[in-house]
Structure I
Amino acid sequence: MKPKMKTIVVEDDMVARMTLTNYCDNHPDIELEKDFDNLSDTVQYLVDHKVNLILLDTRLDGHSGFELLDYVSPETKIIVTAANEAEISEANHHGIYNCLLKPVSLEDFLWSIKKAPSLPQDFAGALTYNRNHSF
């Protein structure tokens with residue numbers, strides 16, 4: 001039996017967050033650790049917790065979701081949830097190629113989870129948390 005992927009959901013839209021957490025809760029390969037609606041709480045969590053997968057919204061509480069990449073280990077897989085093609089293009093620019101267009105269907109979610117371990121990503125995550133940085 002393979003270990004479950006420790007996962008967090010980072011999404012400020014309540015309906016989208018509830019949809020993603022429901023999908024995660026019902027997936028046999030995912031252990032949903034927590035869900036967040038903002039970057040600051042997410043960063044605080046990542047300081048003390050290692051996760052395998054982050055479902056990440058591109059826009060959060062007036063910030064770019066990509067700001068979180070500075071605090072993520074390079075081994076952590078990222079699946080971006082995007083509102084439009086321009087946000088998917090931006091994710092690709094950041095080295096993330098596993099993207100879901102909102103609203104996220106169960107079929108697309110399942111495909112993305114299946115492909116998460118094998119799709120390339122090359123963002124320069126570092127976990128260089130600066131406790132004085134505020135979102």
Structure II
Amino acid sequence: MESQPNLSPMLPPDTLAHIQKDAQDAYPILHSPENLAKQALYFKALGDPTRLKIVGLLLLSDICLCQLVEVLDIPTSTMTHHLQVLDRGGLIETHRAGKFTKYAIRESYRASLASALQGTTQTNDSVKG
């Protein structure tokens with residue numbers, strides 16, 4: 001009797017263990033729960049269309065809460081929530097301008113976020129529209 005090829009979608013345990021070790025060697029962040037949690041907050045911050053719009057606006061200019069609310073036509077409470085998520089993700093910073101607090105993209109993220117929003121990142125090449 002002819003043996004049938006293994007058509008199971010499951011990887012053999014030894015292969016899976018090898019992949020896990022290779023991933024941990026290739027991506028040191030996987031060893032640090034604290035850094036992994038920070039990275040998850042970063043990705044969560046970018047995981048919403050409204051927050052991506054906010055990022056796009058802030059890449060062009062520092063803007064106060066009231067103007068972000070006006071431009072995007074969403075309630076202040078919703079905008080505040082989105083700004084908190086962006087802040088927890090480490091993407092934005094604030095500074096005072098008179099009686100207003102202005103929001104800005106952190107300098108260390110400006111180039112990568114601009115590239116992502118322009119659609120020039122590898123991850124965007126695989127997105128089907």
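Throughout, read-outs are computed from the coordinates displayed, never taken from laboratory work. Bear in mind the structure is a predicted one, so any value in this text is a computation, not a measurement. Cβ atoms are built from the backbone, for glycine too; each structure is taken alone.
Output the label of whichever structure in I, II has the greatest value of mean count of other Cβ atoms within 10 Å over residues 52-59.
Top value of mean count of other Cβ atoms within 10 Å over residues 52-59, among I, II, belongs to structure I.
Kindly point out which one of I, II the value 20, 17, 15 was derived from, the read-out being semi-axes √(5λ) of the Cα gyration tensor in Å.
Here the read-out was taken from I.
Could you tell me which structure in I, II was used to calculate mean count of other Cβ atoms within 10 Å over residues 76-83 as 23.1?
Of the structures listed, the value fits I.
Compute mean count of other Cβ atoms within 10 Å over residues 12-19 for each of I, II and report the one that scores greatest.
Largest value of mean count of other Cβ atoms within 10 Å over residues 12-19: I.
Computing helix-only ellipticity at 222 nm (-39500 (n - 2.57) for each DSSP H run of 4 or more, over all residues; to 500) gives -9000 for which of I, II?
Derived from the structure labelled I.
Work out the source of 10.6 here, i.e. which of I, II gives that when mean count of other Cβ atoms within 10 Å over residues 28-35 is computed.
II
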